[in-house]
Structure 1
Amino acid sequence: MSVQIRGSGGSLAEVQSGALAVRATAVPADVGALGAYGVSLASGVMTAGLAVGAEIFQFRWTHASQLACITRVTMWAGGIGGFTAGVCRFDLTIARGWTADAASGTAATMTGNNGKKRSSYATSAVGAVRVASTAALSSGTKVLDAQALASVGGSTLGSASAGDKLVGPAAELFRYEGTNHPILLAANEGLVIRATVPAAGTWSFGVTAEWSELTEF
């Protein structure tokens, strides 16, 4: 028995005459009356001597009923002043029970059309996106998962290597491609990037985050 698939407008689905396969087109998530967004933030010159696991980027979601569907997180980092030889690591970790924002660093401006991937989308409902300026971010009030979700890293060669490329360009910490699962953030959840770098050496970095805002997934 043949089966026909008819769209809401009355058109039949297209079928390849040889393989008899329905042609499908991958499309982004249906955001409805909400939207899709992106933000890119860069630090100033980070001072030497950061503590192990220092927080340098925070993405906090606060909306009570909508979800933040994280589709991509990338970063770069480069040396400015000479490092001691060692390994640098940047960990992406999920935070839960996030009830108070950090009080330091630089916050993204997400009002109006800022961050929208289409001007007709709603203004983003994100609670806060924040990057370190010259020192680690204060933690605010939240609980970080014990295990990082993803990590990227590199190495420093020694005190003469002021131009070390620590990470990047555009090293991916996370990417949703439609077949893997996105990161879905509910109210008072978020993402944090923590840095572990050699004690000596100054550096700078940038982070880009992309997400959609959905009522369900």
Structure 2
Amino acid sequence: MPVDGIDYQAQLEALLEQIRAKGVRDARVLEAIRQTPRHLFVPESHRHYAYIDHALPIGEGQTISQPSLVAQMTQLLELQGDENVLEIGTGSGYQTAILRRLCTRLTTIERFPRLALQAYRNLQQLDLPPITFVIGDGTCGFPPYAPYDRILVTAGAPPKVPQPLLDQLSPNGGKLLLPVGSRQYQVLTRITKHGQRIRSKTFGECVFVPLVGKYGWKPDEVDGWHTL
């Protein structure tokens, strides 16, 4: 049904075709994207771009990732539906909404209070189960609900992966997915933990805004680095 003169549903279906063409085949992931109206998660001034496969600014130097990348990262988590998940970087709440449709428990951390509040308001528009919101340093994780079956980081981490996230990852096949690399670009990396054994696999280059915090980039290292 058109809203404000725009047929968002038709645009969403066209976007889903693009996402499939980029290799996303997980039916649960595709359905979660179909059920999550992206235009509700972008600033009103950018809503006419909501279903174009690009990142968009959301304030505080942060972005909402391009939909195909959100879909690819979600698929790489290999969610079965019974997981305890931690998301680092709530942003607009778009990825949060998709994750919440696919797991049993979700905790999301955002370091900017204004973005966290806006994400909460965005998510209130959807009929979703409860989500735990945390405002703070995502590089420290959130120990009260650890261990996590899955951890998703939606910002670019430095070469040394934050140790608290590895510590809070379930030793029973827990998966940590994050972009790792330099300030110019990162490599999407999935770390799987079995006991004390850590295995990693990479999935190509990407560019994210920086993961800032005690175990990430320092604020003075990323001044002026706002990537779309």
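In terms of percent of Cα pairs over 26 Å apart, which of structures 1, 2 is highest?
Across 1, 2, percent of Cα pairs over 26 Å apart peaks for 1.
Given a value of 22, 17, 12 for semi-axes √(5λ) of the Cα gyration tensor in Å, for residues 122-193 alone, calculated from one of 1, 2, which structure does it belong to? Working shown, then result.
Working: 1: 28, 18, 13; 2: 22, 17, 12.
Label of the originating structure: 2.
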For helix-only ellipticity at 222 nm (-39500 (n - 2.57) for each DSSP H run of 4 or more, over all residues; to 500) computed as -7000, the structure of 1, 2 it came from: 2
Entry that produces 1.8 once distance in nm of label points 7 Å out along Cα→Cβ at positions 34 and 50 is calculated, selected from 1, 2: 2
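Consider the structures 1, 2: one of them gives 43 for relative contact order in percent (Cα under 8 Å, 6 or more apart) as calculated from the coordinates. Say which.
Only one of 1, 2 returns 43 for relative contact order in percent (Cα under 8 Å, 6 or more apart), namely 1.
Laboratory data are not the source of any read-out in this text; all were calculated from the coordinates shown. Because the structure is predicted, anything quoted here is derived from the model rather than measured. Cβ atoms are built from the backbone, for glycine too; each structure is taken alone.
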